[in-house]
Structure I
Amino acid sequence: MTEASRETGGLSFSESARKTAGAEWDAACNHPFTVALGNAALPKEAMAAYLVQDYAFVETLVSMVGYAVGKAPSMPAMARLSTFLAAVTSDENTYFQRSFEALGVAPADYTAPPLHPVTRQFLEAMADAGRNGSYGEILATLLPAEWIYLTWGEAQAAKAPEPFYFGEWVTLHANPDFRAFVMWLKDETDRAAAESDEADREAMSKRFAEMVRLEVAFFDVFCSP
């Protein structure tokens with residue numbers, strides 16, 4: 001057993017971080033917003049507003065993962081992260097464009113939208129992790145977001161909601177390729193944590209917890225009564 005695993009009661013870093021997040025993790029993965037989305041019961045206006053704010057993350061996400069590619073310790077890790085970037089900038093970007101058109105969102109409304117305060121916090125957290133964080137800190141920032149989306153996506157996948165901007169958003173986060181990436185990301189985050197010192201692991205834990213908190217707050221924005 002490594003020193004890192006002893007510090008987390010025998011759990012891997014990722015499982016320990018998820019356990020520590022507790023109720024907030026459960027709230028993010030089983031949020032009324034994601035259930036409504038899976039049931040195609042979300043008002044079009046709410047879905048449009050959500051996608052506009054979510055699209056604002058793409059550039060910062062790509063930048064953050066780009067930093068991870070540069071800081072990655074091996075070519076296989078660089079390649080895996082680069083493959084993820086290719087998916088974000090191709091299939092996912094195409095989905096956004098088609099959805100904006102179907103939902104009647106004009107280009108001016110999604111290219112430079114007013115940002116909700118929670119969106120700004122997200123962007124700041126991601127940008128800071130990329131610029132100032134270690135490789136492990138970047139992974140610990142990316143992992144909770146992708147893992148939460150995989151979890152709620154798989155929970156809603158069997159419903160196959162229509163119109164497409166509901167169903168395809170679920171499918172983008174509930175498919176074998178995305179699951180394989182998230183599981184790789186989980187293992188790579190655990191590897192980075194095991195090879196880090198105590199101060200870096202603590203920084204990773206703080207970034208993980210902050211991203212879980214922000215995911216709940218972000219979903220709350222679009223699920224107001």
Structure II
Amino acid sequence: MIRVLVVDDHEVVLTGLTALLGCTGDLVCVGTATDGDEALAEVERSSPDVVLLDLSMRGRDGLSVVRALRDAGRDVGVLVLTSFQEPERVLEVLQAGADGYLLKDTQAERILDGVRSVAAGGAPLDPTVARCLLGDLRQQASTDGLTDREREVLELVRQGLPNKSIARRLHITERTVKAHVTNILQRLGVSDRTQAALWAERHLGPEGVPGA
């Protein structure tokens with residue numbers, strides 16, 4: 001039997017997941033918790049094989065639980081079950097040590113299969129989340145095609161400067177700035193400078209450096 005600890009701060013979700021696990025012949029719920037501190041205590045008490053973990057909870061959240069488990073050297077499997085699908089949050093949780101990531105609108109049987117997969121050493125990832133991650137990584141990689149000058153222009157676009165001001169700042173012609181902006185839009189796959197600015201806000205650091 002695969003021993004599962006269910007962690008969620010909504011009683012309805014806890015009850016539903018516990019009942020779902022009880023309908024199987026190979027999974028058993030060995031405990032529940034409604035916050036991060038209780039979850040860590042339950043891990044010590046019940047020694048589960050897999051923690052089915054929500055991210056958004058009162059007090060210590062799911063990400064903090066994952067970090068605490070890995071910092072303590074616990075090799076328990078962690079399958080995140082949440083409604084959050086933002087690439088940045090997904091990557092942060094996976095980098096912290098979660099083994100899988102599913103969304104709460106996932107079909108019941110897929111959740112059960114996800115638990116089984118994590119127990120077997122797998123890494124189940126919701127298809128919607130996977131698509132978001134791939135799209136985010138492709139956009140991040142697209143900055144590799146920008147020249148240093150285009151990066152400078154993109155940073156100034158992010159700051160809201162018009163072409164004329166960018167030209168003055170970089171000591172180039174306004175026509176050259178316009179050409180750079182056109183190239184940037186094409187490489188980033190966006191349709192206007194507003195979208196380019198939003199993209200830069202999301203992907204570039206404070207000095208216009210990817211991932212900073």
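When mean count of other Cβ atoms within 10 Å over residues 18-25 is calculated for each of structures I, II, structure I comes out greatest.
Compute relative contact order in percent (Cα under 8 Å, 6 or more apart) for each of I, II and report the one that scores greatest.
I
Each of I, II could give FRET efficiency 1/(1 + (r/R0)^6) of positions 58 and 154 (r between Cβ atoms, R0 = 41 Å, to 0.05), but the derived value 0.95 comes from I. Each of I, II could give distance in nm of label points 7 Å out along Cα→Cβ at positions 42 and 146, but the derived value 2.1 comes from I.
Given that mean projected area of the Cα convex hull in nm², for residues 34-161 alone, derived from a single structure, equals 8.3, which label among I, II identifies that structure? It must be structure I, since only it matches.
I have -17000 for helix-only ellipticity at 222 nm (-39500 (n - 2.57) for each DSSP H run of 4 or more, over all residues; to 500), calculated from one of the structures I, II. Which structure is it? This figure was derived from II. When Rg and Dmax of the Cα atoms in Å is computed across structures I, II, the figure 22.5, 72 traces back to II. Structures I, II were shown, and distance in nm of label points 7 Å out along Cα→Cβ at positions 50 and 194 at 4.5 was computed from II.
If Cα extents along the principal axes in Å, for residues 106-169 alone is calculated from each of I, II, which structure is the one that comes out at 60, 20, 13?
Values: I: 41, 32, 16; II: 60, 20, 13.
So the calculation was done on II.
Throughout, read-outs are computed from the coordinates displayed, never taken from laboratory work. These figures come from a predicted structure and were not determined experimentally. Cβ atoms are built from the backbone, for glycine too; each structure is taken alone.
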